[in-house]
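Each structure below appears as structure tokens.
Nothing in this text is a laboratory measurement; each read-out follows from the coordinates by a stated rule. Note that the structure is a prediction, hence the values are computed from the model and not measured. Cβ atoms are built from the backbone, for glycine too; each structure is taken alone.
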Structure 1
Amino acid sequence: MITRRVFTTYAATAAAALALPPPDSPVPVEIADRRELFVDRYLVDRLAGTAMPRLHHPEPRETVLVHDAPWEGTGSGYHSVFQDGNLYRMYYKAYHLDVSGGKLRSDAHPGFCCYAESDDGIRWRKPELNLVEFRGSKANNIVLASGPMGSVVLDAAHPAIFKDENPAAPADARYKAIVRSAAKTAHGLVPLKSPDGFRWSPMSAAPVITNGAFDSQNLAFWDPVRKQYRAYWRIFTAGLTTGETWKPSGVRAIRTGTSSDFLRWTDSTDLRYVDSPAEQLYTNQVKPYHRAPHLLIGFPTRYVERPWSPSLRALPEVEHREARSAAHVRYGTAVTEGLLMASRDGVLFHRWNEAFLRPGVEREGTWNYGHQYIGWHLVETRSALPGAANELSLYASESYWTGNSSEVRRYSLRLDGFVSVNAAWGGGEVVTRPVRFEGGRLRLNFATSAAGVVRVELQNAAGQPIPGFTESDCDEVFGDAVDRPVSWKNSTDVSKLAGTPVRLRFVLKDADLYAFRFAGD
């Protein structure tokens, strides 16, 4: 059972970082009409009965891309995915890694950044862009090539591309990227701009972020809630800079900073975690969640080195594992998987220590170094079930360093479905700290069994039931919906309580509660 003390400790830590009301403060949290998820514990005051947070896991779907073109290869990855109007866009590194004679080789071709697109986020295509020449032809989907661009030298195999939603962004910088420098005398990240996502130019004559290792997908984006750009990049916890040389040591970790113009970056600080140990983290994949942009959701990659053992040798493709180990033991003994973390300030994160995207059922192309790197970021797609609500799609890598190509598999997840408060048949409840809302109706994202139920009681800040909105007044809520209004004595109208501090007491039986919001309709 998770006690109130655990939640209070978390809320106190979060409040200090966020400059929000601490747990015992009479000042309510202003939630207005925003959607609140249970990916962290900031709004939770207490749990009772069988109610517990439950981490949910994406469901594997189809392979959406195979990186088998001559300019792609086994090391393709670092996918940037976003919806752009009616089009879904995907940018990724095209790279080939091979091991022969006990040596790691990556010289099959230079690193590229390539492009794919989709009308539905499910069926993807690689259009011929005719932009970059490869072996005498421009009939390919390459957007950027490693090498000189103006006064900078790019490593196009480390791209992170996004559409800039900053209303002040000029037309020629509607799309932006942050790419690692390949110049030996200019260590760091270079900002790029584009009017259309295809034609790119540098925004700076030199790297603008230099205090990191950058040997991963480093990224940046516009934060629409905080009205600033934020970047996340790879570091080593004990990395040392000597002149222009970065000497990595310690643990692979994540650093962040902010900017008002994408050029001058400040507030550089290492990520902190509420109750997670120091672990080796490669990618971070942080971005505002589009349905609740005040929450920054990340999908970091956990890297684990396992010693040689019968279980390691029982994993798929042991021959590849042994060949990689001949170049360096960790290339064959490491395994990777996707995690989930969330933040309200961009620095302090609640990271779920259990895996969000496990390596899964053993089969070819899985359980290796490079497997389950989740793309940056998720998108909303239609469900395969006719009439069902939309779902979230995530994309993750497979077959990394094996065969002649790597692959991308789509995974699906319920809208807001990262974490729920779950109660078993014996029942349970979750009570929030005082909040102040706007809007006229309370709407839930929830699921019950046929016999399960959710009831909601609205209380005053002192925890006393408000007449007319008690548990006994609440009409039973059951089913499986992402936006169901709650009613009390057949009325959904809560507008008379808007602006008043209230607590929400959710009473659950054989049910999951994913999110809630107060809406004007």
Structure 2
Amino acid sequence: MSANSDLSGKTSTTPSYIELETDVLVIGGGPAGTWAAWSAAAQGARVVLVDKGYCGTSGATAPSGTGVWYVPPDPVQREAAMASREALGGFLSNRRWMTRVLDQTYTNLNMLGDWGFPFPVDEEGRPYRRSLQQGQDYMRLMRKKIKKAGVQILDHSPALELLVDAEGIVAGAAGINRQSGERWRVRSGAVVIATGGCAFLSKALGCNVLTGDGYLMAAEAGAQMSGMEFSNAYALSPVFSSVTKGAYYRWATFTYEDGTEIEGAGSHKGRSVIARTLLSQPVYAILNKATPEEQQILRTVQHNFFLPFDRLGIDPFTQRFPITLRLEGTVRGTGGIRIIDDTCAASVPGLYAAGDAATRELICGGFTGGGSHNAAWATSSGYWAGEAAASFARQLGAKVNQRTVEGIGETAVRSHNGHTKSFAPSEVIQGVQAEVFPYDRNFFRTEQGLSESLNRLHHLWKEIRHSEVVAENQIVQAREAAAMVATARWMYASALERKETRGMHRHLDYPQQDPNLQHRLLSGGLDHVWVKPERLEAVQREKELVAL
């Protein structure tokens, strides 16, 4: 055992210190991360991928699978696909980006079929490529493909901070292996953040690794966020289960405890009715609208939905069961790191974002959901980000990893202004959850509720920001806590700025959509959070044409 310098500059005794050099570093091992790694490697780049869990099994896709926004290149079908979500998303999406994603998703999923992914088939025996329901097969195949492409994978190795060179260009990252305690540092020509969104440890299936870590690291480098007000996605789930497969509740009847049907309650448009009812009493569901044939299909498609019921001896088709709404935040929301161009570059040189870590407003505005657009965005943005990161690294030349670099992580990584007070990560996490979980604070938003929560979150950030580095065995949880506080502050600051109801952002004080607010909201900052509008590209072009 040898002494090594840890991320805070202090001396630690860990078994070893992993030091690697590569062209592209990908942080995150879900769909977006693995597509980024494969795309970069296909460009001839050396690639290292680090995952907080085990690449191929961690994240929201692997344990459940998803539908995907896959549409053949038929003009009528494409037009219908693009038009279908524009109003729902508050007309904040961009047709050019939609077209790009549809094209790339079509190419990538066909490639996935060529690689051997077992797509379901229709009645005529043709592969049905709108379904990636077997998530474990999808991610197992992606792990196999990137390893075959030469990608080096560090499992159970969360990144704790980004590295930058003297000019502020992102040049790698540093972190720790959760199992061995080994510290690692990877110097690279470019970095792709594909760490997913933030579900605030709400116990939604596959989401415990999705705590906003990528947002925090990007913000420390100076990156901007976008669409963070569209972050109050809640998913239906049995009280006793973490499975959030909302599509199954299309066959459900929702009732009060006495068995009386709740008028207007539903899995999609009636979710707000369910949320209001849950504020004062329990809600029950029964999947009694499914025919015997449909029941058999549902059991075949998604086995894990039924496992908790089977363990408890409940038949969800004939027996009522209590349900809840679990916050999935930006996982099923649309906010994330701002994308500045077609390469999925962030607003900091050398940094790219993909999947749920990046904003999805470009293709679905202020509303999305589980899978579909998010799944298409993951494969497409991952492909573009990996390709662009490889090109960026190549342009830096052979001496790229000879640059002097330094870590820029702060909260929980380095002490601030000599403060010596520490914080308990679990208490901070509970404090954040108390502000973002309640339906009457986040699902149904008001000026007063948002302001009160934001003030408490600002105070919480101040406390942890001015604390010393936490104990070695708590540093991962401490960074997760800090990331959740930061994410919640961008969410609520943006929500306060959007004084209307648009997309999934429901503002009770401003229940109508305001045509004067048809713009995106950028946000950022850590000690001082800021929010500012960004005009839509289409709106800007229209105004320029009118002026001519």
Label whose coordinates, when Kirkwood radius over Cα pairs in Å, for residues 88-175 alone is calculated, return 16.9 (choices 1, 2): 2
Of the structures labelled 1, 2, one was used to calculate P(r) over Cα pairs in 10 Å bins from 0, in percent, for residues 448-503 alone, giving 23, 50, 24, 2. Name it. 1
Given a value of 3.6 for distance in nm of label points 7 Å out along Cα→Cβ at positions 184 and 256, point me to the structure among 1, 2 it was derived from. 1
Any idea which of 1, 2 comes out highest on FRET efficiency 1/(1 + (r/R0)^6) of positions 216 and 288 (r between Cβ atoms, R0 = 30 Å, to 0.05)? 1
Can you tell which of 1, 2 yields -10500 when helix-only ellipticity at 222 nm (-39500 (n - 2.57) for each DSSP H run of 4 or more, over all residues; to 500) is derived from it? 2
Can you tell which of 1, 2 yields 1.13 when Cα Rg over 2.2 N^0.38 Å, for residues 168-263 alone is derived from it? 1
Please compute relative contact order in percent (Cα under 8 Å, 6 or more apart) for structures 1, 2 and give me the label with the greatest value. 2
If you rank structures 1, 2 by mean projected area of the Cα convex hull in nm², the highest one is 2
